[in-house]
Structure 1
Amino acid sequence: MMVATEYVDVPVDGAVMRTFIAAPKAEGKYPGILFYSDIFQLTGPMLRSVVRLAGYGFLVAAPEIYHRIEPPGSAIAFDDAGRERGLLNAAKTPVADFDGSRRAALDAIKGHTRFAENKLGAAGFCLGGHLAFRAALEPDVRATVCFYGTGIHNGKLGLDADAGSLGRAREISGELLLVWGTLDPHIPEEGRTAIAEALTSAGADFSERLYPAEHAFMRDEGPRYDPEATDRAFADMVGLFRRIFA
């Protein structure tokens, strides 16, 4: 499908959350997906991922996760200084702020004229994978994909040493897909095992996909990019959303 894009400023706590939205050009209503970036915000790789997903028949919205700190339109560079900036922004952000922004983003999707009622999902990369996991706690989110979500296994998210995300796994009412790179030092095997055990104990409906790839293997800039693993992982996501929202 051909895709149309726009930026929308979503009001949050008296300020705005700049959000990139992509949807098929063809008239109609489509399932809405809240798609979280990594710590670098709305970079070229992230925007391309949003457009790519929209091309499969989805209304996709990607918010700037640091809208309380960075001015609108701030994409962070993929270099050492950018990495430090992104991590520092995360360290300044309480989980309560991430959660408030999430609800605002989900409500904006539900209020979009192209949104298909009762068809709401979420996805995210890296820190955004953890944010997507927390989106799965929302009762109206029916399907979620977490790509190498950091901090889920040990609770670390933003300013909070333990966001308690895994402890709330019983609140997940939709289906969850976890995608991991087995060479990822940020989420080691014992971390993945801890997540799976907690989700199983909570009775969550989840599945996992493991690829022999490094952290951020789906970012199509830089030495860690793995095209084949990316294509397969992306197909995993599309397959889940199409099945749930059929």
Structure 2
Amino acid sequence: MYNRLKVLYQLQLVDDQLDKLEELRGDLPNMVRSLESKINELNTEIETKTTEQKESVERRSQNEEEIEKLKESQKKFKAQLYQVRNNKEYDALTKEIDHSEEQITKLTAENDALADSSKGLSQQVEDIKPKLDELLAELSEKQADLKEIVKANEVEETKLLSDRKKIEDQVKKPDVSVYMRIRKAKKGKAVSTIKRSACSGCHNIVPSQRQLEIRRNARIFTCEYCGRILISQEIAEEVDGAN
């Protein structure tokens, strides 16, 4: 059990150093992710509007073809009016002519609406492009800043990650799960020591009896206030001394 507690504390110390390197990056990683998300949204919006515009043009083209066919039919029906032999044939032809005219009017109105829509979509795309260019420029700047910070600490971070991997390999899987759960809930700090009879994480006093139990290093104890894993001063001094 002593070793289990020891490696958990070692893991926390390495994570503390990695957290400090992460802090040097500030909010840059979040800003980069946010900008990338906004850029993806605008690109999707442009793609959607461009597709709608293309479909509008295709629909207008189909309507134009249909209008031409209807006009041709009208010519034939009007020519046939001079050859009718009775009112029944005349009425049938005029009905066809009127129906064709209605269809032409309907398709023409639809094309006018599609043309207005297409023009509106084009304008919307043009309005989006400057915003997209602005975000791309900002993203490039933030990525360059982040890259510079990462590069400055690359050697140290690589070593720490390597050390962390070696330590984590020594930690039992259930302990890793508990550690990571607490670490996530407590913003990075999963393991605390006892300083002046208090938990170093939340600064609440640890009862004397519990302190005695913790000093035995016989099992894993957590702070009854903050839930962090508590490590005896003996283990902390040994690990800190080795570092």
Structure 3
Amino acid sequence: MQELTLVIEEDQGKSRLDKALSLLCVGQLTRSRITSLIQEGHLKTQAGDVVTNPATKVKGGDVYLITIPVADDPDPVAEDIPLDVVFEDDYLLVINKPVGLVVHPGAGNPAGTLVNALLFHCGDSLSGIGGVKRPGIVHRLDKDTSGLMVVAKTDKAHTELSKQFEDRSLSRTYVAFVLGHLSPAVGTIDKNIIRSDRNRQKMAVVEGKGKTAITHYETIELYAADLSLIHISEPTRPY
């Protein structure tokens, strides 16, 4: 169990409690995690009064004590599944995910996933993501896709890695086979995508809605059977 003492800054006066505390806990706790802790009764004033309303207005100089309980055991069970660990320290690890390994437990794959394997591999080194002893998956690879995956072991690492993926200061590159020969051989695809209405397991290109998807590609080699080997990269944040 951990307890943090947080002092509201003068320029945060009249802010919501959960917002003010999240700014004081950048890199330690997310706003959603702080909101949950408040609602669960883990926040007190300096006088010892429990505060359970995240929307409470704060004043500069207010002092709060927030208790972070020991992380709960995860619902997925740990399984002794071999992992190809490329890098690991106290905060994160990099896994070379093989083809055929599903990342998350779910319908049709309740066990035998990367998450199950990570729970076994990491053991007590997981400090908890959102109050639960689980690995922080910040990006995904499909079952039939192999490649490196970065996994967070702490709340702080999970928050920071998520930010880097969101602002594109951390990017991903792939090498893939695709049907057809691309023209031009080097270029950028800038289209919006959304989950397909016809097949919910696939994404479809749309106009005027969906999420922006920008991909840079470069043809490495062409094959006679209408097949190409290409290098794919996501755009990084401009500096």
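Laboratory data are not the source of any read-out in this text; all were calculated from the coordinates shown. This structure is a prediction, so every number in the text was calculated from the model and none was measured. Cβ atoms are built from the backbone, for glycine too; each structure is taken alone.
I have 4.3 for distance in nm of label points 7 Å out along Cα→Cβ at positions 124 and 220, calculated from one of the structures 1, 2, 3. Which structure is it?
Numbers: 1: 2.3; 2: 5.4; 3: 4.3.
Structure of origin is 3.
From 1, 2, 3, which structure was mean projected area of the Cα convex hull in nm² = 23.9 calculated on?
Numbers: 1: 11.7; 2: 23.9; 3: 17.4.
Answer by label: 2.
helix-only ellipticity at 222 nm (-39500 (n - 2.57) for each DSSP H run of 4 or more, over all residues; to 500) computed as -10500: which structure among 1, 2, 3?
Values: 1: -10500; 2: -28000; 3: -4500.
Only one of 1, 2, 3 returns -10500 for helix-only ellipticity at 222 nm (-39500 (n - 2.57) for each DSSP H run of 4 or more, over all residues; to 500), namely 1.
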